[in-house]
Structure P
């Protein structure tokens with residue numbers, strides 16, 4: 001089947017499964033992983049593939065895609081066998097702000113960001129059942145995360161989720 005050129009794709013999985021033409025950027029994962037930076041800031045102009053690259057990273061590392069090595073077979077990264085065991089073995093917090101820019105209203109924008117955080121908390125709500133993982137205050141914070149959460153909860157929510165994972 002011939003490959004077609006796709007425009008506007010933001011899901012790595014969708015690109016690969018639909019045989020859409022894709023310039024292999026999987027070595028970015030290797031470069032990033034071996035860099036040992038505490039923080040990575042990726043700034044590029046609009047339509048430069050930031051969201052697609054983040055999707056690729058999520059599909060590679062996330063537990064949610066543990067059985068999806070097929071998404072990386074034939075890609076440059078997969079040639080390095082040491083990365084096979086990493087695929088699908090990590091919790092991933094993934095927030096795309098691509099849809100947040102649709103509004104110019106600060107209140108709506110804030111609510112959209114809170115929704116993204118809330119969705120991540122929902123994804124990992126099994127943490128609440130883990131014996132001895134959280135103190136009572138942390139459980140209260142976990143339950144306080146919502147679309148309407150106050151600023152002080154939103155400000156500490158991603159830090160706490162990162163620590164718990």
Structure Q
């Protein structure tokens with residue numbers, strides 16, 4: 001999700017100019033996350049909307065239809081989710097309690113790492129690698145090692161370009 005807008009980036013393009021000793025990027029398919037949910041969990045998550053960014057950013061459905069494939073996908077930004085809203089725009093609309101918020105975040109995390117991260121692809125970068133990612137269909141996260149000081153792991157120089165998506169996440 002683009003910070004401060006109602007739109008996502010459609011694609012991200014990554015080019016690794018300088019590779020550290022450690023520091024992969026983990027990718028995970030968002031449709032497979034949804035398809036792996038129990039019917040009860042799907043029903044709950046389908047009622048949820050994600051409030052993005054702590055600066056009064058946009059609200060998106062947690063589960064929505066991919067604009068091109070028409071498959072159900074998860075709309076989630078790890079670092080910019082400030083709240084979850086149940087039944088957004090309906091008479092029973094309410095914010096998740098702090099306990100519910102924490103539980104939902106933990107459940108989302110669990111879906112990505114269950115079965116030893118079976119759905120994840122961990123890309124160990126080599127200098128010159130170039131990746132194009134469909135941001136509406138694939139989640140990505142830098143592995144924790146990327147946050148280590150360059151004096152420990154070397155310099156990581158990753159160039160990223162994003163492509164605007166004119167279609168905001170929506171329920172259909």
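None of the figures in this text is laboratory data; all of them are computed from the coordinates on show. Treat the numbers as computed from the prediction; the structure is a model and nothing was measured. Cβ atoms are built from the backbone, for glycine too; each structure is taken alone.
Among candidates P, Q, the computation of distance in nm of label points 7 Å out along Cα→Cβ at positions 34 and 74 that gave 1.2 used structure Q.
With respect to Kirkwood radius over Cα pairs in Å, the largest value across structures P, Q is given by P. To which of P, Q does the computed value 17 (relative contact order in percent (Cα under 8 Å, 6 or more apart)) belong? Only one of P, Q returns 17 for relative contact order in percent (Cα under 8 Å, 6 or more apart), namely P.
A value of 1.00 was derived for FRET efficiency 1/(1 + (r/R0)^6) of positions 26 and 138 (r between Cβ atoms, R0 = 35 Å, to 0.05); which structure in P, Q was it taken from? Don't skip to the answer; put the middle values down first.
Numbers: P: 0.45; Q: 1.00.
Corresponding structure: Q.
Structures P, Q were shown, and helix-only ellipticity at 222 nm (-39500 (n - 2.57) for each DSSP H run of 4 or more, over all residues; to 500) at -6500 was computed from Q.
As an exercise: distance in nm of label points 7 Å out along Cα→Cβ at positions 18 and 114, calculated from one structure in P, Q, equals 4.1. Which structure is it? Present the calculation step by step, with values, prior to reporting the outcome.
Details: P: 3.3; Q: 4.1.
Label of the source structure: Q.
Here Rg and Dmax of the Cα atoms in Å, for residues 42-105 alone has been calculated and equals 11.6, 35, so which of P, Q was it run on? Let's see the in-between values first.
Details: P: 14.2, 48; Q: 11.6, 35.
Comparing all candidates, it corresponds to Q.
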